[in-house]
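Following this line, the structures themselves.
None of the figures in this text is laboratory data; all of them are computed from the coordinates on show. What you see is a predicted model; the values in this text were computed from it and never measured. Cβ atoms are built from the backbone, for glycine too; each structure is taken alone.
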Structure 1
Amino acid sequence: MTDRFGNLLSVGDEIKYGKYRGILLYNYHYEQYGVALDYSMWYGDDKYNIDSYGKFIEIPMDNGTRIELEKIII
């Protein structure tokens, strides 16, 4: 998967998706990729574990979604 600028995205990358900002993770409970929101790490302190987050925004796997994805490069 790539963002709107062609940057390759990997699980664990910090991304922006529309108005949301967080970590790109795979939610194995629902078998989907999405953004685990930074401010919702309520259940643990492992930022790469989906079970640490309370809020997760699904990213649909279609080509139109890519226009809203942006990798945050620090």
Structure 2
Amino acid sequence: MAKYYEVQVTMHHEVDNGKGVSKIKKTKENYLVDAMSVTEAEARVVKLFTDAAINIDYEVTGAKESKIIEVVTAE
């Protein structure tokens, strides 16, 4: 039986307010990861961001086992 983990990532975006002043905006996103442990789930999310080669400042801010028991996908 698969285990799912919720991994929260906080991304830091620099935004311009239109007056020449920029500030850092934080955005939080949650990812559902099929993994054997919390450590593996975090590593998979880091690999996802690394492989995407997107220059975004991010950090994994949380990971926990999900209460979701199964993901049903369309065939």
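Hey, relative contact order in percent (Cα under 8 Å, 6 or more apart) derived from one of 1, 2 reads 35; which structure? Attributed to the structure labelled 1. Of structures 1, 2, which gives 15.6 when mean count of other Cβ atoms within 10 Å over residues 1-8 is computed from the coordinates? The structure behind it is 2.
Can you tell which of 1, 2 yields 15.6, 54 when Rg and Dmax of the Cα atoms in Å is derived from it?
The correct label is 2.
Each of the structures 1, 2 was assessed by mean count of other Cβ atoms within 10 Å over residues 41-48; the largest value belongs to 2.
If helix-only ellipticity at 222 nm (-39500 (n - 2.57) for each DSSP H run of 4 or more, over all residues; to 500) computes to 0, which of 1, 2 did it come from? Walk me through the intermediate numbers first.
Working: 1: 0; 2: -6500.
The read-out comes from structure 1.
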